[in-house]
Structure P
């Protein structure tokens, strides 16, 4: 039987590293980019580790533009994305 090594770098750690690089992230991005199943739980975990997680509002249109730089993601045509506000999270320094 081969020795299996455990990965110490997972989805939440990748999300944390992304945020430590100064990037803002929304719930959608955390799920789509990193596969984090529960981003709010990850943010709580980061807070418990001593990171100061802040949030601000952004339009869904802005977040979708950011997502579409890396992924192909469409919203329904009749969805008013400019009028929908979402939260984006960042680590305060």
Structure Q
């Protein structure tokens, strides 16, 4: 399994969610709405989930072994660390030209 693309959007909020990401696997399968969360031991990812009628949250898609989870998490957190804190605005891009 190869992570062939990671798209990430940092979010400005006072809560623990720091970004939302999408990953493409083997140029064939994409998973959207993966959240980057700041926990007591650092950043981690939360896979997309849905609330059940019983009030529990169940993952919609998720890795089935620790190695796959680490591969996805490492790719997303690497992209998070390299992403600018604030996306450039259209005005800043025009001034740069």
Structure R
């Protein structure tokens, strides 16, 4: 397992993941960070918890409305969702 230090919403997190998943986790972190920034730019959502929930809902919406026909894509999405779920859980626990 590899330990990664990341920053989301101005907070530092230490996340462990298998070494072969490091690149995917970093992509997930960057994607989540981008979604959070999009929500914050609107100015319509106030509060860390609401921002994280809105980002999770937006990502889930994208996933559910994406034409997922390949089982390879499903596995990739499951990994990304799992990584994002871990990030959200850790953010809410802090």
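From P, Q, R, which structure was helix-only ellipticity at 222 nm (-39500 (n - 2.57) for each DSSP H run of 4 or more, over all residues; to 500) = -11000 calculated on? The read-out comes from structure P. When volume of the Cα convex hull per residue in Å³ is calculated for each of P, Q, R, the greatest value falls to Q.
Just so you know, all these numbers are worked out from the coordinates, no wet-lab data involved. Since we're looking at a predicted model, the values are computed, not measured.
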